[in-house]
Structure P
Amino acid sequence: MLKIDGLEKTYRGGVRALRGVSLEVAPGMFGLLGPNGAGKTTLMKVLATLLDADAGAVSMGGVDFIAEKARARRMLGYLPQEFGLYPTLTAEQTLDYFARLKGVVEAKERRALVDALIDRVNLSSARAQRVGGFSGGMRQRLGIAQALIGQPELIIVDEPTAGLDPEERLRFHNLLADAAGESAVVILSTHIVSDVSNLCSRMAIIRRGEILAASTPRRATDDLAGSVWEALVEPERIAALKSHLQVISSQRFDGRTRVRVISKDVRPGEEFTSATPTLEDYYFSVVSRAEGREAR
């Protein structure tokens with residue numbers, strides 16, 4: 001169990017990136033969902049011992065991640081949003097290098113580990129290829145391979161599927177699901193709702209450094225049962241609808257606007273029909289409530 005208690009972080013200039021973040025994360029896949037600038041990357045860097053928090057605590061398996069960084073790093077696998085690779089090294093040379101950094105000193109053991117990881121992330125045919133010529137998806141697969149070195153108890157991946165095509169995203173999803181199946185805590189930080197919906201058994205929503213909600217995807221959508229309504233309306237009506245309804249999303253469609261609203265058990269208008277709630281509806285409803293509180 002990963003325990004996060006009251007993390008605070010304010011950058012120079014007064015930007016408060018974390019506001020008392022507290023979470024308990026059990027083994028399995030956990031989604032941290034929030035818009036760009038919500039504090040996700042700051043939290044991931046604190047958990048990865050790359051950034052000091054101003055206050056708060058992080059622990060796992062009896063290890064204090066704040067005070068015992070060296071011990072914590074032996075438990076970690078980390079795939080940051082942007083990570084550097086030496087473009088002239090091949091895939092197997094890159095993993096051999098990372099294995100050395102993580103303390104695998106015996107050459108035969110390291111070679112067996114590299115072979116297993118390359119096979120696991122489906123890069124066998126590219127093992128001797130220089131990584132400077134890799135596609136974005138291949139780079140991400142190599143990134144998750146290095147994060148799995150040492151059988152980490154905590155795996156942190158920050159915005160891992162941004163920019164990947166649908167096929168590579170699916171392949172990467174399967175890799176993450178396999179990693180979570182080995183009793184590790186896997187934290188997926190993303191702004192892509194479908195990644196959390198497809199992968200995670202538990203989730204939290206973060207905005208402006210504050211945890212707004214923590215739930216399971218199923219419970220989140222169940223909470224909205226009977227409350228989501230949809231209609232196709234003229235674009236000029238959106239402002240009026242927003243003045244008296246909780247509009248959670250609006251999207252242009254064939255010259256009109258598809259609008260979804262939250263209305264508890266009451267049909268908001270004749271043009272509206274009941275809609276099946278999605279995790280995206282839940283996300284937008286939580287964020288819109290927070291924005292409404294701030295506006296008052």
Structure Q
Amino acid sequence: MLQPPEDLVPDRLQTALTKRFLLPALPAVEAALLEIRAETDAILAPGATARRDKPYPYGYCYEITADVIGRLRQAAARRRSPGERALDAFFRHGGRGTLIWGALRGLYLQNAIQFGPLYVDVSNDTVDVNKAKVEILPMAESGFELLRDAAHFAQITELYWGVRTYANTVLPALAPLFPMLIVDREERVLLQSKTGYMMRLFGTDGFRRAERWLREGPPAPEEIERELRVHCPEEILAASPVTGVEAAVSACRELREARTKIDEAWVSRMAADFDRVPMIRIIRAASRARGEATSSDANPRSCAGVAYVAA
């Protein structure tokens with residue numbers, strides 16, 4: 001069966017190893033992480049494209065964090081510096097550096113690394129480039145928390161991404177695992193959210209969190225529902241012949257009551273259907289009148305056309 005997301009409470013071994021090897025050498029560990037981050041920047045920065053019109057490292061928290069994690073053991077094994085030696089001892093005795101993703105201080109979505117009771121952000125400058133590249137704090141003082149449910153996701157993303165979040169009552173068959181639709185700053189309509197954490201969050205409680213959001217979250221405007229379904233593949237529509245809150249809620253209940261085996265294979269099938277849902281863009285009346293938008297303007301991932309919604 002699919003396993004729920006892990007919490008942030010470290011076990012006794014990870015806590016003990018962190019206290020023994022990392023805490024006494026924390027400034028040196030930070031220096032070692034800064035050296036690894038410099039290696040990451042040398043690889044990622046040359047090919048990085050601007051995100052939201054801002055240059056690297058803005059918006060690259062996942063790529064940076066994942067790359068640093070990939071380099072950690074190799075760097076620790078060099079043992080050239082006190083920080084590398086501390087990290088090497090930590091890993092050799094069973095220590096783990098785990099990628100975590102969640103809400104930071106109620107304002108951002110952030111990727112970071114957990115070492116026992118430590119929050120280690122090696123991409124601390126990806127929202128504000130004037131901040132230090134690496135930040136290490138006790139997890140309890142970091143302001144970092146795992147996302148609790150769809151409403152929490154909506155709260156953070158609306159602040160951070162500037163999006164509008166709706167209940168996915170448009171494609172009920174996908175709603176148990178992907179209960180949200182967002183409209184981003186570029187007026188693109190996107191199903192949410194195909195991240196490992198969010199799929200485990202919704203897939204391991206009998207879809208009760210998804211069901212609550214589908215009942216309580218704002219439904220997508222009729223124009224978005226109509227245009228998204230116009231561009232969906234027939235097979236996706238066939239699985240969701242009826243739209244609306246009750247159809248989406250029923251999909252959650254049916255999976256729960258049928259005791260469907262919710263495992264990695266089931267999630268992979270749902271994720272494959274997620275990838276087939278088109279990404280459409282809402283074109284405001286003024287832009288259309290000026291001829292500023294065509295189907296080629298939409299994100300190339302899977303856009304099938306352009307929707308028009310009156311301003």
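Bear in mind these aren't lab numbers, they're just calculated from the coordinates by the rules spelled out. This is a predicted model, so every value here is computed, not measured. Cβ atoms are built from the backbone, for glycine too; each structure is taken alone.
Some observations on this one:
- Taking mean count of other Cβ atoms within 10 Å over residues 40-47 as the criterion, the largest value within structures P, Q is that of P.
- Origin of the derived value 3.8 (distance in nm of label points 7 Å out along Cα→Cβ at positions 200 and 240; candidates P, Q): P
- Given 21 for relative contact order in percent (Cα under 8 Å, 6 or more apart), calculated: source structure among P, Q: P
- Structure (P, Q) behind the derived value -13000 of helix-only ellipticity at 222 nm (-39500 (n - 2.57) for each DSSP H run of 4 or more, over all residues; to 500): Q
- Structure responsible for 96, with volume of the Cα convex hull per residue in Å³, for residues 24-71 alone calculated and labels P, Q on offer: P
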